[in-house]
Structure P
Amino acid sequence: MAPVITPSELLSLQQHKNLVLIDARSGGDAKEKYLTEHLQGALWVDLEQDLAQKSDDPANGGRHPLPSPQQFNRLLAQLGIGPKSQVVVYDDKNGANAAARFWWMAKSIGQEQVQVLDGGLAAALAVGFPTRSGTETSAMVERGQADAWKWPTANIDEVEAAAQDAGNLVIDVREKDRYDGLREPIDLVAGHIPGAINVPFSDNLDETGRFLSPEALRSKYRAALGDRDAAHVVVHCGSGVTACHTLLALAHAGLEVPKLYVGSWSEWSRSGREIARKHE
């Protein structure tokens, strides 16, 4: 199953008995927006509560550390997502925020049929997908055990070693001015991990906010990765959320998904390790 679904494809699936729609919009007013209007049948998930563990010390694990696989597996059960469910997740940031994070987490505990809506909520509204206000309900389902994340992650020590080894590649997907150290709106220090390259996640999208074609993405990332395989590539962002957009783009391109550095810049920038900036 392709990791990205078009709005028209979703429209044709709306009566599918196994379809589970997930609204993963985030931000302080996300729940209010969901209650005001969401795609019909969509269940809301909270980035801070459902897709991350509360972090009292971002220097150890970053701002959005992963919950345990067992916790996330219980969430999927509560959402009515079983092994045969066809899951489609959307947000209002072209899949770049929590929708891609949900996709990575679901795939990483073995959920086979899960896709991100290309273009997000706005694209679904544009093709006439029905909406509803208020809340939606789901029936609890049985799920098997989930004891570990199946997709690879890297910790801060592994990232530091990879960034200093030409046989490996660390990709920072944040905006160029944040990577360059010219601006840092969220974390305490601006800059980037020494040795990391910058491939902004926004470059995965065309001017309309939709994903580039698989062929275009494949060409783009093969050029960036060179002859390295996924085991020698680490992707990070600010806190391990938007990095999943690039992992999704790589999967959409038909390439193997590399390692996710969950702590990302929010952990590295608080760790006391070396920081690089433009012209340094």
Structure Q
Amino acid sequence: MKPEVQQYLDRVHESDYAMLCEVDRICQKYNIQYYLHGGTMLGAVRHEDFIPWDDDVDILFLREDYEKFLEVYEKEADPRFKLLRFEQYPQFFDFITKIADSELTYEETTFGAEDFYDHRYSHPTLDLFVFDKEADNHKWQLVRMKLLYALAMGHRPYVDYSKFSGAMKVVSFALTTIGKLVPFKVIARKYMKLQVLGGTAKRGEDETTLFISNEQPDPRYWGLDFDAEHLIYGPDTAKIRGREFPIPKHHDRWLKKTYGDYMSLPPEDKRVPMHVNVIKE
């Protein structure tokens, strides 16, 4: 990685760390349980820091803790760290509530739609993922959530249909076209109802199957389910910059399920930021 790129990512990681520490402070104050998630958990376990090329923070709550966090966050948090609730805006980015550090603004993002979103996502962000109980007919629950995701895509500035082929391209075009005719806030309300179709996930329920209900349709996560046992026996911890943060106690099982051989580094050409465009030729 070029020195100037690494220097910029170092600044991003300073921002990421500040957001994570603020969230951790609030959660400790109000006895709210959260866990590092995704690349942030992987970085803490594998690097004892952020992944060098990662550019955001991922954390995960059970539903009851997520709702409690939203209740207290804005009255407690430094105003520098803005809460972005996806359901409150007319445009669709994803179904993930985020916290954005307003003190650092990217010159350019990889999705190239800063003006469309009024620059809300042109900052380092911390993503809040949610664990919900699976509904009795979980496969049908997921199908309906995917359909709503496709409709919501109509509220993005553009859709890259080259990712689809054959009939899927036709179906995707039809659904996004229909989605443009439905206000995004209507789609968001329907999606949120589907998230909790199986009930609210709470601490201490040891015979429950959970799923991450606001994930993007990424094959690494979408549809993956987790026994509550992954969480309930108390969190473990891992270090980022020398500070301990909570991770699931059975994180080895979790990371293998998600990433396979998670201690091995990806190919060098994959070690690039996902959101901020800092790769200059």
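What follows draws every value from the coordinates through simple rules; no lab data is involved. The structure displayed is predicted, hence computed values, not measured ones. Cβ atoms are built from the backbone, for glycine too; each structure is taken alone.
Suppose distance in nm of label points 7 Å out along Cα→Cβ at positions 6 and 126 works out to 1.2; of P, Q, which structure was it derived from? Working through the options, I get structure P.
Taking FRET efficiency 1/(1 + (r/R0)^6) of positions 150 and 222 (r between Cβ atoms, R0 = 30 Å, to 0.05) as the criterion, the top-ranked structure out of P, Q is Q, with the highest value.
Where is Rg/Rh (Cα atoms, Kirkwood Rh), for residues 142-181 alone largest, in which of P, Q? List each step's numbers first, then the result.
Working: P: 1.19; Q: 0.95.
Biggest value here belongs to P.
Once FRET efficiency 1/(1 + (r/R0)^6) of positions 14 and 238 (r between Cβ atoms, R0 = 35 Å, to 0.05) is computed for every structure in P, Q, the highest value turns out to be that of Q. Out of P, Q, choose the structure whose coordinates give helix-only ellipticity at 222 nm (-39500 (n - 2.57) for each DSSP H run of 4 or more, over all residues; to 500) equal to -11500 when calculated. Value -11500 for helix-only ellipticity at 222 nm (-39500 (n - 2.57) for each DSSP H run of 4 or more, over all residues; to 500) corresponds to Q out of P, Q.
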